[in-house]
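Peer 1: What follows is a set of structures to go through.
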Structure 1
Amino acid sequence: MSEPLVEIDDLHLSLVGGGGRVNILRGIDLRLAAGETLSVVGTSGAGKTTLLMAIAGLEAASSGRIRVAGVDITGLDEDALARFRRRHVGIVFQSFHLVATMTAAENVALPLEFAGVADALEQAAAALASVGLEARRRHYPGQLSGGEQQRVALARAFVARPALLLADEPTGNLDGETGARVMDLLFGLQQENGTSLLLVTHDGALAGRCDRRLCMRDGRLFAEAGR
């Protein structure tokens, strides 16, 4: 049996604020296979987004181990983490995080340009075509609807063909119909590319589209009853 794409062992993450130390993740153990889709549901403040940020190397674990695509990211410096994300991870947020002064194509090309890819804009145009936005490639984010902006974000997340896609409430700023279309695109691209997906959502129906579904409470992961 092949090794999991994501391996997390006894992950703890604490932050210190004005009120003292807050324990956000409390002993997370998780395995995610290559090509598998997994949803994590739970109330606000349960630690779902922090878990995604830790897997992406955007939040530093207090203890434990995170291994993604054969890379143990715990202890890597910022430059090494940036290289790790470029090679292995795509991220889609609730807020679209597009650069307002760049066109759709320029936004999608960013991760390729950081990686030194020569034909970044050509690949970005093809990625935009895959989400139905070829005709909007020269438009700026302010000229696009919310659904179109999230489709640009999807194209950017998939353009480098990451092994892992992390999606944090990707329909949170969209109406129901638009959100459903965006998620159809996301799952279609996931299947086409064989990408592993870790999806954080409040939407039970959306969570149910994944191969597995876990619940997070007080910084811990649980299998839901009956699953």
Structure 2
Amino acid sequence: MSPRHKKPLLSPEEIVRRLAELYGEPVWRPHGDPMSELVLTILSQNTSDTNSGRAFMRLVLRFPDWRLLMDAPLEEIEREIAVGGLAKQKAPRIKASLEAIWKARGSFDLEFLRDLPLDEAKAWLREMKGVGPKTAACVLMFALGRPALPVDTHVHRVSQRLGYVPDKATAEQAHDLLEAMLAEEMIYPFHIMLIKHGRRLCRAQRPLCGECPLLEGCPAGQRFVRLGGAAAAR
């Protein structure tokens, strides 16, 4: 059972509108390459976009097709992705995912996920070791244009502060809670705006609430300003 929570003070539409004035309008352009998105998202787990991007580029230069990567020894995969960190955890996940896809489909074409019911597409991806709700949602949203919401650390934190997600809710619970509250057309802009806001103003430590266009509708921000301490905004 999901934790109970109060109705947020600001609608998703109002949040996106206000943040778009600060960060610009987000444009949803799915790139149509779900396999690359899957591997890149696994590489991005617990590391920066810069480092995961470097690891991905090294990987695809060394193994120019997915079959070569699947058949490569783990030690070679680890060596190529070491720049991204946690190579000994991520290399087996990547290899196992490729093997599972090949076994199930006889190819690495994931285009069929575009036409599956969304819950079935998520469940299919999540059967693979190391693929959680965020990774599955990234593949579906960024590659295939499906309305699945990835909840990273920024989306989780900002949505909690705005009252969309209870304080004790996990990131996994937040996926279901947020998707249930958002219209399909709001999922992508909401995701992008909260990430940008979490990086620039609604930071984990010392959030800049005085500069925030959402302050009047943010319970945590109002508490932070009133009490004058970072702990109040958590």
Structure 3
Amino acid sequence: MERHFDEELNELKARLLLMGGQAESAVHKAIDALKKRDAGLAEEIFAADRSIDQLEIEIDERCLHLLALRQPVGQDLRFITSALKIVNDLERVGDHAVNIAQSAIKLAREPELKPLVDIPRMGEIATRMLTEALDAFVRNDAATARTILLEDDEVDHLKSQLFRELLSYMIEKPETITRALELILVSRNLERVADLATNVAEEVVFIAEARVVKHHMEDRSAT
């Protein structure tokens, strides 16, 4: 019975990783479509999002099944309850990829506003954070998860830098406002992807150490 339960947990982990890989790929493809001004490539992300949504439903059902029938305790219980949160975070990453793809389609119809530098960098950091968080999840590696919590600041800095640059475009050339606002929207979606990767990392710490690090709760409990 115990071996069968371990197999079920491993399968749950594998499905979560599959979903994470698909969400990560969708963000990469959305940024690629934006850089290449390729509306056709952006359209492909909508189908990918449907697959992510289906995996969310499947994984939710697996988690509820395990909670109801296996009555897990300790780290197994933390793993399953955290999986329910992580699967929601990954579904939202897919939604943000769709939002970026929609912006890519709109911008492909317009003259290019500026070479993209900060947005691809934000996408690179955000997706790397997600990859590292999922790797930490697989290894039950709280130490790596904690380092990911610090990477979010760089994404925030790039978003602020891009906003200032685009604001100057809009002030100097009002005809660029629509395109500039679309790029600001893309940067906000990437910021949210980084935030969701941070959420996953926080759940890894919770699973491994039974410590809540969200909202700086760990710091508060120490004082």
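No lab work stands behind these numbers, since they all come straight from the coordinates. Not measured: the values here are computed from a predicted model. Cβ atoms are built from the backbone, for glycine too; each structure is taken alone.
Peer 1: Which structure, out of 1, 2, 3, was FRET efficiency 1/(1 + (r/R0)^6) of positions 33 and 81 (r between Cβ atoms, R0 = 25 Å, to 0.05) calculated from, if the result is 0.60?
Peer 2: Numbers: 1: 0.60; 2: 0.85; 3: 0.10.
The read-out was computed on structure 1.
Peer 1: A follow-up question, please. Identify the structure, out of 1, 2, 3, from whose coordinates helix-only ellipticity at 222 nm (-39500 (n - 2.57) for each DSSP H run of 4 or more, over all residues; to 500) was calculated to give -17000.
Peer 2: Numbers: 1: -10000; 2: -17000; 3: -31000.
The read-out was computed on structure 2.
Peer 1: Have a look at 1, 2, 3 and say which one yields 138 for volume of the Cα convex hull per residue in Å³, as calculated. Write out the running numbers ahead of the final one.
Peer 2: Details: 1: 138; 2: 127; 3: 114.
It traces back to 1.
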